[in-house]
Structure I
Amino acid sequence: MLAEQEIVERFLKTRLQVHPEVLSYLREKGDPALLDRIIAGIPPGTVVVSARHLPDLHREKDGARFVADPSVEVISGGKGTTGSTNRFEDFFQYFRDRYTRLSEIIRTRTTAIPIEALVKTTRYRQQEATAIGMVAEVRTTGKGNRLVELEDPTGQITVLFNRDRPVFADAERILPDEVIAVRGKLSEDGRLFFAEQLLRPDVPVSHAPFTSDREGRAVFISDIHMGSNTFLEAEWRRFTDWLPESGASYLLVCGDLVDGIGIYPGQQEELVIRDIYEQYERLGQLLAEVPPEIRIILSPGNHDVVRGAEPQPALPDEFTRSYPKNVLQVENPCLLSLQGVRVLMYHGRSIDDMIGMIPGASYAHPEQMMVEMLQRRHLAPTYGKKTPISAERQDRLVISPVPEILHTGHIHTCGLTRYRGVLGINAGTWQSQTAFQRQMNINPTPARAVVVDLRTLEPRIMEFLQAA
């Protein structure tokens, strides 16, 4: 992927400025040859390179979208793109990349002062100001207030959210390692910042989702768990019998394709297929029964035979060589374009962490957690909890650009939401309640699929569970 600074410098060398939309597009593509072609084709006298100067431009009344492949395009998270962490410097670069990208989003909506300047410059004392930083620590005081240690590349400051102020409701939802902006006033001694308003990167209020200009439907499911003794094969058969009449062109499966081996204590007793190769082989046989004209997109989850740390690579070829030709393997997370409609697939392991840290959150409402991700513009805001994260040089869990659809799974409960034009989908699972879920009082909603019309982005839940 091309670095933002590299793109800007290439244009500046030819005395050209670049529109943010073009910058985002080129970062997504990551193709130096494409950058060369664009520069070579700029008409004389151009000052700012805008969307109209780009190839393969598909226009709609509410904006522009670049459609290189009229059906499926992998924007990021294609097979083989996940890297590894080898050096301590990679961790530093990972968090610097997260801070830089998310703070840039916030800076388009407010003017902020570097923390070092805020603390050391006396004229800011008792004056309203805004600081942007990453949350290093958050805790509750004995009086019930919230204290947040906020840091940016220049320094650190302690922010107080008073429980009697309206901003406190937002402060209760602050997570470690998320990037926020705080507006308020600095104390006279410069040691404490009294918060009056909290801002997150968030989806712009003005966000208008793109819709396809031609007929197309996508079906969203997750958590098949092939190999488990609770896999609902009869319901799956009912689902695949329905697919030919659904009018669907795409089937997106968001992780936990098989139940795996040794994922949790005692799992062996809950498996009907106890060989990992056989689990994937049986899954391939079921996928072969899906109509070949339907493109199947598979991404992994924490039960699959890849590393647990996110981003997760696509399934290895040795497990999927016999899969039908209409199967596309992608990583977790992955950003796709279906007829120009952007779909962000993320299995959703971080939902466990957020439910444990956000007041009122529960496994019964995955749609609320998808909203929390969108507000923070990050799929897994907190580092070092249950969600293992590979600290690569670029944070691929940042939500940029804003998708039309966010597709998650993992917690086995169905939920839909519409937040600032983004459709959030968690279809549930194809596994009935497990012993572990009974212990945790988690009630899954199995054998459901969500079908979305790509021309309208209207979802419909289809249920295939056999009536008792």
Structure II
Amino acid sequence: MRKTSQIIYLAVLIILAVASCAAAYAEPDISLPLGVQWAFSMGPDPTAVGTPAFTADRVYVSHRGTVHCLDRRTGAEQWTFSVERAAIITSPVVWKNLVIVGATNATLYGLDGATGRPVWERICASSVVPDPLLVDDMLMVGAGQMVYAMSPETGDATWICALETTAKAGPVTDGSMLYFLGSDGSVQCVDGTAGRFRWRVGLSVGPRVYRPIVAGGRAIVASGNRVYGVSRSGSVAWTAEMPAAVGATPSLIDDMMFIPCVDGQIYVLYGRSGAPRRHTIYKVDHCLTSSPVVTASIVAVGSADGLVFAFDRASGDVRWIYRCRAPDQLPTEGSAYGVYAPLRIIESQLYCLTGTGDLYKFSGSAPDTGGPVWGDFRPDPGSALPGAGYYGPACSVVDDVSGVDPTSVRGSIDGVPMSISFDVVTGVAQMQAIRLDDGSHIVEVSAKDFRGNETSAKWSFVTDASIVAAPSQQTLSQTGRMGRVGGR
């Protein structure tokens, strides 16, 4: 009998271990390298931090005060919803066939998911700024200092309670308690079952405070270079000092928090204790500004200069980089805005909303039969330049499907391989400056995209000592730098 009990006990432990692993890798894995399946442009908005919502065949996203419904397969817009003299500012919440959003006119809308027509409207105490949250088929909404528990089907309130200060973000929940970030940087708690305010705890916060998450039984808030863990009782359980300022809301995998920072590194802490966890180093030379998405094999994150990185989770190596380039962005022009919204993986496809207002759907199976595109050649093809100078030829190279592999960019002058740098932010490939004798010179470049498609380009120019340098040419010959370049 005792042996049977031991077997049952071990079986329970195994089940719990499997469940723990399932929780740790909640996101479905993706197949790298990714390619763009489609991209939908809605116009720039540097405050674009909302999260798209998904159904089996649709994507819903709030951007610049409007809700857009897109076909998940093609990215085609199906309908939009906006409000006169007001803006939709919350991320959409999907409940059955309804899409629920809040607006600056203190109104919550339940929209028909197929048509975008309002099914119900409910007036709240103030602008609905925080994203609503579904908890056990109950809609939790913060509006000003008021918290509502509503029926998502009708918008009718089950209970209402007041916070001590205006809700800026939240709620998040640990299953029974609701946690809000106040406009004063405080964390406030409401009993989600009884509908009663419990406590408020003030935090010493910086100019940027990110929405809370729940990890290890704590309400977690990141601000400046600090991360706070607040217990269910309303006391600050721990404070963690980060090596650099936090760039976005941490992401949670089981009890581990992946924290993107402006020094280009993702740090990992335990949610219960705030202690650093020994982990693989995920670091790039770019400011990280989006909540990472983590699977069993990759860690993906966005940056302030419009790049998306995918790290190998085990080794920390960068396995894929994509430059999010807006439709009107020149090949050699850096992005005006970064990636600030959380990345999402749905059915092994990665979704990314940029500050330039482009929603990307990346897929490992996206077709990619082309290769990098070259242009903006400097010196100009066929040009004649002063001799006895130093020249560093440059050009642009872009790939808007799977991205240019920076390690594959090659270049030569007159058949001699040259050191060449590639700026992934601007798409400029720049050779080292060398002194060229008089005569004709041939420049050749080549590169691959992340799918292995390779292209090349060739152009020539002449140097002659009899030519007098113009001021612009003098600058180019002396510095070897690429001047301002035009678009194609």
Structure III
Amino acid sequence: MGFEELMKDLEERKTKALGMGGPEKLAKRKAEGVLNARERLDYLIDDGSFIESGLLAKAIRPEVRHKSPADGKIAGLGRINNREVAVVSNDFTVLGASSSSINMKKIRHMKKISIQRGIPLILLGESSGARMPDRMGAAGRATMGQDPTEYMRMREAPMVSALLGDCYGSSTWYTCMSDFTVMRKGATMAVASSRVTSIAINQPVDPEELGGWKLHTEITGFVDVAVNTDEEAMKVIKDFLSYLPGNYNEAPPKYPVPLETNDRSEKILEIFPEQKNQVYDVRDIIKCIVDQDSFFELKQRFGKSIVTSFARLDGKSVGIIANNPKFKGGAIDVDAMRKATSFLVLCDSYNIPLVFLADQPGFLVGVTGEKQGAPGRIINWLNALTLCTVPKMLVIMRKDYGQAYLNMGGGQNSDEVILWPMAELGFMDPSVGVNVLYKVTEKDDPIRFKQLQDELARDTSAWDLAGLYEGHMVIDPRQTRATLIRLMEIYRKGMNNGVGKHLMRNWPTSY
């Protein structure tokens, strides 16, 4: 072949590969209102920045090679908001985006680039699982585990997964390795499909019950955000990455501060209740403190008595762990413990300073929590907190009781402890303590109950903690934003250009 014929052949091969699974399958997806693998990249990646790797890859088995354009996984490099990323988008129109000996090489190559070049890796998941003919028999076993580090995470660069359809096999494994996961409602994620599971256990299995969005946002906690459309999923990925650096050796990016931001601090006392047992939503308080429209919550439907979120203070990323009295009165259950611990690891791994907002009555005690291993979860959290090397600021807003005082950053577990005047410290609520310690109830002996309650309430105020210099300052709540911004300016200087030590970089992503 001469040059002209070779160039023509190249264009024909590229055109066929870009045709994916063919017009009929693509039309079906369009009719269902679901983006195809290349359309997802169009929404995610900056225009003109994508360079594809492996466009002409095909299945290894001769009998399906003719119908395996790009072998069902589209891989390449591009930019999101002018920052470099590596990406793999599964093409379900080609053999169900099943994982094969060829297309798994694409994932491994993108992961290698992400680690070596310090850029985030994004995996747009949708897969029927392993491609059975490739994995059957001894030859199939020999294709597995060729890279012993394939499932190792050292958090050199952020990894993000999107669950956008049926997600089995590699889509599941990489989701459980990721720093952040977004899921489209209607998608599923499980070890194996409902059909395979149904056969294995010999009973009907509902796909939604097996691995739907409610399961993974409310029960397992694997999914951080659930959305309605593919387009929303792409936007959420962009938003998430905007808070993170490209890799663990960089500080997070800085953004302009919206002009309206400072006006909101004055509203804190309008939202925060004067009655200490009155419920409120801590997210409303957070939004008064941080930059306008910068609040980005993770795992909203999981472990609800704690809020974990990214936000910005003066244009710079912070991570927030806040008790939320709106749910369970702020009592911390096992799911909330897991949620807080994983967020600590995430923030420390990518150099994001932490702010704790405390208002909690202690850990949620009971048989259920003990069966779920509450003591171990509490210590895991404290271990992670001790290993954090990013700046940590604690704001005690109201009650801060029991052992959870330490988990929420108290007792030298934060660099600075800031108290609101209404802060209340102690082992437990004095009214509860009277019953526990003296077995006296208000109903049986109101005078004695009041005397004992007052006795237990001594030395529990903000002034008492500040007097012992366990609290470094007592401030007007409306000064919280300004105080945190100033302190963060100072404490960031103690880091290596905003970079921590990453002592938890190999902490399990799912546990």
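We did not get these values from a lab; they are worked out from the coordinates using the rules stated. Small disclaimer: the values here were computed from a predicted structure and weren't measured. Cβ atoms are built from the backbone, for glycine too; each structure is taken alone.
If distance in nm of label points 7 Å out along Cα→Cβ at positions 41 and 369 comes out at 2.5 when worked out from the coordinates, which of I, II, III was used?
II
Suppose helix-only ellipticity at 222 nm (-39500 (n - 2.57) for each DSSP H run of 4 or more, over all residues; to 500) works out to -10500; of I, II, III, which structure was it derived from?
For helix-only ellipticity at 222 nm (-39500 (n - 2.57) for each DSSP H run of 4 or more, over all residues; to 500), the value -10500 is produced by structure III.
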